[in-house]
Structure formats: C-alpha cells, structure tokens
Structure I
C-alpha cells in the first residue's frame, strides 16, 4: 500500500519544460550555443550544472566555473520573468496535492534548484503540503541515478516515524515523473512509478518502465492511487 508520494517538479507540478528551454536558449545564445529542442529534451533529469556542461561539450566550447555559475543564475532570472504573468500549473496538480495530503506523506524530488522549487510552491500556495524537498544542491548524481529518490525516501520515512508511524519500505512510495530518466530513477530506487505525459509520450514512459501513465493528475484521487498501486 502506498504511504508516501514523491513528485518531480518540472513537468509534474509546474508545466514549464518549454519555459526552461526558452530561458536556456536565450542565455546560452550569448555563448554562441544554439540549443535545439532535441538537445534540451535529451538532457531531462539533469541538474543545471550537468545540463550546461553537456551543452558546452556538444559545441566544443570551454566553460569556466565562473561562467557556469553566471549562466545558471541568469537562467533562473529569465525563468522567473517568463512565468511571472501566469503560474503554469500542470492541470490537476494542485487539486490532487491538496487531496493527497490527507492520505499520504508528500515530497518533492527534483533536479531543479531549491530556490526555483520554493519560489513556485510559495507562489501557488502549495508549500505547506510537502514534508520534504530534495533539490539539485543536495545530491551528487542526477537522474536516472536513484540517489535523489533514495534520499527523498529516507527523509520522508523519518518524517512519518517522528509522527508515530511505522517505518516504510521503498515499494510503499509512489514516484510521479514526466521524464523517462525520472521513471528509471524511481524504479532503481525500488518504488512504484506514475508517468505524466507533459514531456514524453505515453509509449516512451511505458518503455522506461512506468507502472501507470496519465496525461496529467486530473483523473487521480487518493482512492485511485490505492487501487492501482
């Protein structure tokens, strides 16, 4: 039985993969890098550092640590500007989170920066529903490595134990992801997986091993999570 849910951020709670791509395209263009859609989506699951390094290497360009830091900061500034007019919530995400909060322990596990995650969750009033947040700064290895989900599991299991619950096992945790790399990371962590097709097709998510696939979270309720997983 599922006792905790770990949500990815980009593409699961916030529908901003293309916003992130546009921000990166604009910022990387200053270094003569033409970031294509294929380039961007091939790097899903990476944190900012890995993403920037990978795309500099693709174009045979040298990258200093100082420039990497500057690019990452500029991308975040541009990202905030692009989402400022209308919070791009994934359809059904906010309602599902509010309902699931009463039945499961909830966490966010993402390769996004903590400042981006906290900024958006505060903005849309969802921060209070999450017991833990694991962001890019807190792990060494990006998805599909399972490190982030294993860390998230440890933190959310401790959260439940401190509130009088018995320890969980990994299979009692559901991962909600939009990227094949995230699905693979969840599976490697021994967890159940739900794929959301905001970024990848249903077929791609199924091939990656997702236990279930949906367009978004509008069709899901706490009871359906119990029945399916």
Structure II
C-alpha cells in the first residue's frame, strides 16, 4: 500500500509556537507515537531566524534594534545562515523519517529544491538551482530559501517560498549571508500588482507545492488534517 502524506495548513502563526510544535512532532516520530510523514504549512508574522552558520555580518542591525521594530530574532538549530519570514511567504516544515525514504541529506535538500522548482514552473516562473548554493533562484534572484535540521533521520525546519511577500523586509538582513543577493517573489516575477489578489495566487502556490511534494517524495496521496487534529498533535507533544 502506498504511503500517504499528512498535510496541515496552520494559517498565520507566530514563529516560536510553530517551532515548538515541530519539536514535539519530531519527538512523537522518534518515540513511535506518530508513524506517518507530515508537512506543516504556515505563514509567519515578521521574524528573523539565525541558523547554525549565521555570521555577524549577516545581521547589519543588532537583535535589540530589530525587536524594537517588532521583529523577533530567534536562534534555531537548522543549518544555514540568517533568514527572514513574513506574511505572504509560504513556509513548509516537513516532518519526515528519512529512514523510510533515503538516509541522504544531500538527496533530501536537492529533493526540496526540485519540488519548489517544479511548482514554480507550473505557476509560470522559470526557476532553478545555483551551483554551490542551497535554495531556488530565478534570473539570478532568490525566490526560496531552505534550511533543515535532522535528528536521528527525522527532519524538521524546511523551506520558505516568497509568494506575495513584501520584499522590502529583507533589507534588515543579508539574506542567507550572501552579499548582493536580490530576493524576489512569485508575484514580482509574474508582474502582479503590488498587492495582488492574494487568495488565488496563494492557493495556487500552496496546492502546487503540496502536490509536487507528494509526487517528489514518492507518496501515493495526501490527507489534509484539520484544526481538531492540530490540537490533538499539540497535546500529545506536550506529554512528551
């Protein structure tokens, strides 16, 4: 019987809350309380996250100055440098047990890139990779960032695809620690107005990413979880 992918759309939520949820779900998978792979989708309020490879030069403003602007700064266990999240960005956190797929982090990272590249092509954005750099690019501009953590072959953290994001927010960091990088979004690449009709473009991006993720990682189908299921997951995580 083909594996199914569970998908949960959390809507807009604070970063720290979803970080704790990811950690709880990872614990559940490791101790056998949850046996199926899960993809969390979320849209965050503005936040800056610092990965394990963050350099001081990647954060031109000190954390206190960012927090004074209402932008929390959170140190996390994922790989990579600094990242900015904000509304209009589709963030995906796969909780996968790679022992049931392939115990190969390079393969997993390239797989995430491939899912996003294929989804963007369906949306009309020609995207691809840049040798030596993780993430997805179009015309020399970065449209999606990827940073993961793996614990005993269970993944969390993941990817962030700019759909209708206000790109001026990236001015507070050096995105991914790459000097001179220009960030872009699906809306910008399609020539959409400054405030495009969000539901249509957002829903299209979300659905294509989910479908591509299921296909790319060999799932036979998807099942969407509702808010009641989310509360059940959170309660079971708290018991861990």
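Bear in mind these aren't lab numbers, they're just calculated from the coordinates by the rules spelled out. None of these values were measured; they are calculated from a predicted model. Cβ atoms are built from the backbone, for glycine too; each structure is taken alone.
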Comparison of I, II - label where distance in nm of label points 7 Å out along Cα→Cβ at positions 16 and 216 is highest: II
Source structure (of I, II) for distance in nm of label points 7 Å out along Cα→Cβ at positions 96 and 208, computed value 2.0: II
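Looking at structures I, II, which one was mean count of other Cβ atoms within 10 Å over residues 8-15 calculated from, given that it came out as 15.0?
Numbers: I: 25.1; II: 15.0.
It traces back to II.
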With semi-axes √(5λ) of the Cα gyration tensor in Å, for residues 88-199 alone derived as 25, 15, 13, matching label from I, II: II
Structures I, II, by FRET efficiency 1/(1 + (r/R0)^6) of positions 64 and 168 (r between Cβ atoms, R0 = 25 Å, to 0.05): label with the highest value: II
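Match the computed value -10000 of helix-only ellipticity at 222 nm (-39500 (n - 2.57) for each DSSP H run of 4 or more, over all residues; to 500) to one of the structures I, II, and report its label.
Answer for the origin of the read-out: II.
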If Rg/Rh (Cα atoms, Kirkwood Rh) is computed and equals 0.94, the structure in I, II: II
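Which structure, out of I, II, was mean count of other Cβ atoms within 10 Å over residues 176-183 calculated from, if the result is 15.1?
II
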